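In structure tokens below, several structures.
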Structure 1
Amino acid sequence: MGLARTTVQARVEKLERSGVIAGYTVKLGDATRLNRIRATVLVRFEPRTGPHVVHRLKSMPEVEVAHTASGRFDLVLQLGTPNTERLDKVLDEIGAIKGVQSSESLIHLSTKFDRAI
């Protein structure tokens, strides 16, 4: 058993060094996710204010993911809050960021499937 473990461990270390494995993560189970309100927020900002907007969003722990986007909106955000009251406050905070022109919120009701790691 010790030899098999050493072989597996060596292989994993080789994959890490070569960049095939870039890191590790934890995927939260339904028990944790059920106690959170999730929302996707589409954000449009004024030209040349993107870095400032992203910097402010990064300081907000409820903003879990931020993607740049093409089309009518500049950013696609994923938010997670413990309740609707906190979600409402976070949406107000996003709207108040200097440079944000508009936003549109989509509150997640149920998850049909999730392929994310």
Structure 2
Amino acid sequence: MAYDEELADRIGLHLAERTDVVEKRMFGGLGFMVGGRLAIAASGQGGALVRVDPADSARLVARTKAEVAVMGNRTMAGWLRVSSDDLRTTRQLSAWIDRSLAFVATLPDKPPRRRR
């Protein structure tokens, strides 16, 4: 399954005024890097892959329709899958993006990689 390009466009529009965002194709989707850290992605499996504080994951899964992300056989702490149905409105999408940005802002920027 290809990622939802309309969802990726909506995420990009939400982040358009930031100067620290880089779009990057990854995992069959389109990721949005903020300060060198993946914050959110239009997932190749549908919907969005959202980075959140791992300490909040269980609470968010209990209170929303989000699910803990699983890649291969690995449960990904601090990563949630949110279906496109739960991102239809600007308000719904903005809430997830803002939650992700708030968490990513607590992380140190990654230093640029040296080119070999």
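Just a few scattered comments:
- Entry that produces 1.42 once Cα Rg over 2.2 N^0.38 Å is calculated, selected from 1, 2: 1
- Source structure (of 1, 2) for distance in nm of label points 7 Å out along Cα→Cβ at positions 51 and 99, computed value 1.6: 2
- Relative contact order in percent (Cα under 8 Å, 6 or more apart) from the coordinates reads 32; which among 1, 2: 1
- Origin of the value -8500, where helix-only ellipticity at 222 nm (-39500 (n - 2.57) for each DSSP H run of 4 or more, over all residues; to 500) was derived from one of 1, 2: 2
- Given 1.00 for FRET efficiency 1/(1 + (r/R0)^6) of positions 11 and 43 (r between Cβ atoms, R0 = 41 Å, to 0.05), calculated: source structure among 1, 2: 2
- If you line up 1, 2 by mean count of other Cβ atoms within 10 Å over residues 35-42, the top spot, with the largest value, goes to 2.
Taken together, the values in this text are just the output of simple stated rules run on the coordinates, not laboratory data. Here the structure is a predicted model, which means the values were calculated and not measured. Cβ atoms are built from the backbone, for glycine too; each structure is taken alone.
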